[in-house]
Structure formats: structure tokens, C-alpha cells
Structure P
Amino acid sequence: MKRIVLTGGGTAGHVTPNIALLPGLKELDYDIHYIGSYDGIESKLIEDYKIPYYGISTGKFRRYFDPKNFSDPFRVIKGYGQARKILKKIKPDVVFSKGGFVSVPVVRAAASLKIPCIIHESDMTPGLANKLCLPVAEKICCNFPETLQYLPEEKAVLTGSPIRAELAKGNKISALDLCGFHANMPVIMVIGGSSGAANVNKAVRDALPQLLEDFQVVHICGKDKVDNLLLTTKGYKQFEYVKAELKDIFAMADIVISRAGANAICELLALQKPNILIPLMAGSRGDQILNAKSFESQGYSLVISEDDITTQLLVDTVHDMYFRRQSFIEAMSRSHQKDSIKTILGLIEETVAKYAGENVKADNN
């Protein structure tokens, strides 16, 4: 049986693409293991899938001054030793890394053991963790055509991001019943990430009186961000967070208002959902802004700057998107970034076969 180690963590965006690969890997008869941090979000998300999980020490590489910058390198060194010991025990044929700082000691340890690694970069420009892994990677997958210029040409592959297959299997009627909506009125879906987005939430709620004249609005607003004063507003349904119901809400939505995290927008592309992106401005390295500009330039999205948003601008952009939605759907349907799981699984199989062949040659010599 072929064996693979998956790694990545720190945020859900570094884990859910790995989860999306699980059914395909199982069909290809892989024995799957996961290496993550001791108590990161990845340990909780992977728990449901009954996959052997190994926690290691990890530290964050910060570009700003922080006292932890002096202690975290020692945690990374410790994690490298732990990862090397785990990999020597598991003996995987390949490692697939979705990034995040936990992946650095795993990928570097695998390289020291001559285990091939495939890594995936979600954002337009490589993050620091992946930059540290690029030199030892066999292949580097990415989401955006623009990213190819930042990667070694012989290693880079435009794949898109793996998206959970169940997201495409939603039931619109179930979502209409869940929200108490009518089938004869279009629906706007608003989603700001797992922790919500305060500025997006406010902008949407300020625009509700005008939006509800022509649309119904389902708003996934984040933990503790439900507005109790709007609970009885007709045509407006709020959720802190949805899990199993997400696929149904996607099926119901005619257009989506979203942040521009890489995984979020790749889900919109895979589902061919016309969308308005409001990228995170503060507290990021600018990746959401670049992600949004790329999708806008490819004809997949309309973009509103968080700094420029007004009620009237949001309302006008929603109407513009709705009336031109078919052109956005057609542009997304032509994308080469939608078959990401098939493409990545192909790369994994090719890499395993290549190194198996090299090992046979080495044994014969």
C-alpha cells in the first residue's frame, strides 16, 4: 500500500484543502497520516476523519518584533527533530504540504530523509513558511496564474485549490426551508470567514433596507456576531457558523459577498458563484487584495475596497453583479483551476512512481 503524510495548519485554510483530498487518496489506496501542531485547529478538524495524527512542536516566523522571535526558533528545531523521527517510523512515499508554519519542520525533515514533497501555495505570492520549503519541494502547486512568476519554472504547476466535493452537492430547497425564504426571489449569501468580518457585517446590515427590496439575504456573520435586533427581519437570516448546511446555502445563493481568502474564493470559482469580494485590508500581508485583483482581472469577481465601501456603492454593485451574473458564470466555467483535486492527485501519483522507479534503479546498482 502507498503511504502519504499530509501536513499544514494554523488556520482552517491550511487544513480544509487536505481534507478535500482524502476521498481521492483513499480511492487510490493510500495509507494516510497527518502531522500537525500539538493543539492547532488542524488537530480538531482531522479528528473526524479517523486518520493517525501526530503533533509536533512549532513556532511562528514573524516579520515584526516580538519576544517570541527569540524562543520560537528553538521550537521549530525541536519540531524538526520530532518530524524526522515520525517520518522515519512511518516511511511515507510522499509528503503533501498545504503550508502554515507547522509544515516547515515537516517538509525540511522529509527532504533530509529523501522523501519527496509536494507543497501548495494558496495566495498570490508565497508566504514565508512556503518560501522556506520551496528549495526542497518536488512540485509547487498554486492557485493563481500570476503566482507562477514567483516560483521555479520547472517545479510550478497551476492547479487551483482542492475543494470538498460535497460542497457541489447542496440542496436549494433544504436551504430555502432552513432560512424561511421564498423560491421566487433571488438570494444573496454573505460570508466573512470562520471568525466573521465586522466591516462586511456592518456594510451589509446598513444596506439591508435597500437590498431586501429585491433580494433575500442569508448572512454567515461569525461567532457572537448575530444582531439580535434583526432576528425578525423578513427575508434576512443570520447564522454564526454553518457546517453541514453550507453546501445547501451555496446551492441556494444567486450571488455571494465574501472576503478574499484564497480557499474561500476558490470555492466560489469551483461552484461558479458570481461574487463580490471585499478583501481584508488591515492585519494581513496584502494577500487578500492581490487575490481579489486576480479574480477581478480574470472576470470572476467584482471587488469593493473596504476603505471605500458605502451603502450605496454596495447596493449598486450587488445590482450590477446580479444583472451581469451570467457573464461571470461563463468566465468561471472556462477556468483551468477547477479540476484541482484531479490535477494534484495526478502529481502525487507521478511523484510516487518516479521515486519508486529511482529506488528500484538504486537497488539494482
Structure Q
Amino acid sequence: MIATLAGTILAPEGPLRGRLQYTAAIRRIEPDPAAPAWPLVVPGFVDLHVHGGGGQDVMAGEEAIRGLLRFHLRHGTTALVAATVTAPREDLRAAGAALGRVAARPGPGEAKLLGLHLEGPFISPEALGAQPPHTLPPEPTLLEELAGLVPLRVLTFAPEIDPEGRLVEAALRLGCRAQIGHTRCTFAQAKAALERGASGFTHLFNAMSGLHHREPGAAAAALALGRYAEIIPDLIHVHPALLRAAYRCLPELYGVTDATAAAGMPTGRYRLGGRWVWRRGDRAVLEDGRLAGSVLTMDEAFRRLVGCGWSWHEAADMLAGRPARYLGLADRGAILPERRADLLLFDSRLRLKTVIREGREVV
């Protein structure tokens, strides 16, 4: 059966007052000046960096993974990549196996699990951020083993620990995007990694060498040379001025939540792999107060971007279109005929009222 909704539709060319017909896929979009101004119809968000949410952590097994998928779907994320933390090999294998089982048997009311973002263990011990201290030297065989358990979508690595480019080579062979992050690399080291095939940067500006005018590092390489980078638009991890600067420099800058189990939860203590994090206000922090992921959801990211001056269309593209294009997902990320009917309906205060995934209303 074909369903119809009317409102302001965020088509790729911009907002369109009209009507949209859909089944599991979008069938037809028709301009209609008589259509109501609201709801605002936005493509389902695609989050490429999620550690947890709703009290559940990626590293805690299959049921926890399904719980966080349900949580993020309720906040507008129709597809996501689950991120592990730096951990012993056996813990990473267990997480990969659990993610593989969930990906193979999706459940009702869950966001689509696209695969694994391996954030560590191939990072710098000098740039751990909130990551546990279980770093490893380059080990392509571990990438291959994990890719045999679950689709390996993204690898975060520090170029200075892989001067020969073995990790990038393995990632490219496995169809995985290699991202520079958790690094103290020089500009030259970041440039060499990009030339070998690295394609992005992990949570730009956070846990990486920066922008010193005589000693530029990874962040400077992103602004000068990069096309893709993820950034956390909670306005806590990155000042709005630098968020705007990055948006001007990187043609395909996209937003991620880097959400932890504390997202959607009250003040308290929650797991992040082998560590504890605390929710304090709008922050997830370690006991000493350092940021440890976020409590952000994608619907809140949309509101914050719009509140900072991004248009509806620009904000939606940062949270849906660009991440989909980065992974080469031609079936989602925009409201176009034959794309998946992953649709979000917002009211005039940009509150998320309805989530439609593959043509079914789930929220």
C-alpha cells in the first residue's frame, strides 16, 4: 500500500512544500502550494560513530547493542555504525561477533546496523582521550579477523604508529574507510597517510594534534587537505566558531554523536567499554572531568546546528547526506525517488514527532 504525507519536504534542492508518496521506498514527490507548512520532512539520520545510548554500551553484548539501536532510532538515527573502544583482542573479537549477529538478524524498532567503527586499538598512547590504555602496534590480521565477523566500515588509526601504511593498505583491501584520529602526528605524517588512501578524520579537533601556526598537526591537515571528516556538533566538543571554520574548509564535513551509554539517561555512572563515565549535565566525562564521548542524539544535533545558523537543508545534509555519501550508500541519506523511505517528521519547534524507517512508522 502506498502512503502519503504532506508538509515541507527537504528535497536535495532545498525545502519544498508538497506531498510525498512512499512504500518501503520513496515513490513520488509532488510540489503542492496548498500543502501545510508543517511537519518538516527530513531524511533519516546516519550516524557513523556511536558507542552507546539509553544506558547500553556497544561492548556489552548483543542485547545491549539492540537496546542502543532502539534508543537511537527514537531520536532520528535510522542507520548507524557502532564504535568499539580500545580493548584487549578477545574483547574486540567478542564485540565484533555480537555486532555480526545483530547485523545478520535485525529486530523490530531498531536502527539499521551498518557495521563496525574500530576506534582503537591502533591509536597513539599519547592521545588516548577517554580510550582505555590497551593500544596495539599495527596488526592487519586483526582487521581481517574482525571483518570476517561484521562489516568493517571505519578504522580510526594514528599515522605515527603506522609509518609504512600497513593499516591503511589493509583497510582499503577490506573496503573500509581509514580515518586519522587519536593522534599526535605531524602535518607531514597526516599528509602521507592521506596520500596512501586514508579518507577522513575522527572527531575533528578532539584527541589530535592541532593548529599551531608553525607546527601544524592532524587538524591542520584536515582543514588544508581533507574532504571528509566527522565532527561532534554538541557545541561542547568544538566551539561554534571552529565548527563553522571546518564547515567552510571541508566540502563533506559530517556530524556524529560519539554517544555513550549515558545518552538519554539521568545523572549517574555508565560503562564505556572497560571504563566508567559519568553524565554531568550535557556532558559525559571521566571521573577527573575530561570529556568521554557525548550524550548527544542526532535530533538534538539537528536543533543545535540550526540554532547556530545552519539552514534546515545544510544541517540535514551534515547528518544524513554526507555520511551516507562517505560510506558510498546510494540507498539512503536524501529524499529522492527510489531511496529508502527513512523519514523524520519535525514540528515547528524542531521537535521530532515521527520516525519512519523503510516505510513503517516506528515512533
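Some points to look at:
- With distance in nm of label points 7 Å out along Cα→Cβ at positions 141 and 269 derived as 3.8, matching label from P, Q: Q
- Origin of the derived value 15.6 (mean count of other Cβ atoms within 10 Å over residues 133-140; candidates P, Q): Q
- Among P, Q, structure where mean count of other Cβ atoms within 10 Å over residues 29-36 as derived comes to 21.6: P
- Structure (P, Q) behind the derived value 0.55 of FRET efficiency 1/(1 + (r/R0)^6) of positions 101 and 349 (r between Cβ atoms, R0 = 41 Å, to 0.05): Q
- When Rg and Dmax of the Cα atoms in Å, for residues 93-300 alone is computed across structures P, Q, the figure 19.3, 62 traces back to P.
- Origin of the value 20, where relative contact order in percent (Cα under 8 Å, 6 or more apart) was derived from one of P, Q: Q
- Of the structures P, Q, the one that -13000 was derived from, the read-out being helix-only ellipticity at 222 nm (-39500 (n - 2.57) for each DSSP H run of 4 or more, over all residues; to 500): P
- When distance in nm of label points 7 Å out along Cα→Cβ at positions 37 and 261 is computed for each of P, Q, the largest belongs to: Q
- Computing Kirkwood radius over Cα pairs in Å across structures P, Q gives 20.3 for structure Q.
Quick note: the coordinates plus some simple rules give every number you see, no bench work behind them. If you're wondering where the values come from, they're calculated on a predicted model, not measured in any experiment. Cβ atoms are built from the backbone, for glycine too; each structure is taken alone.
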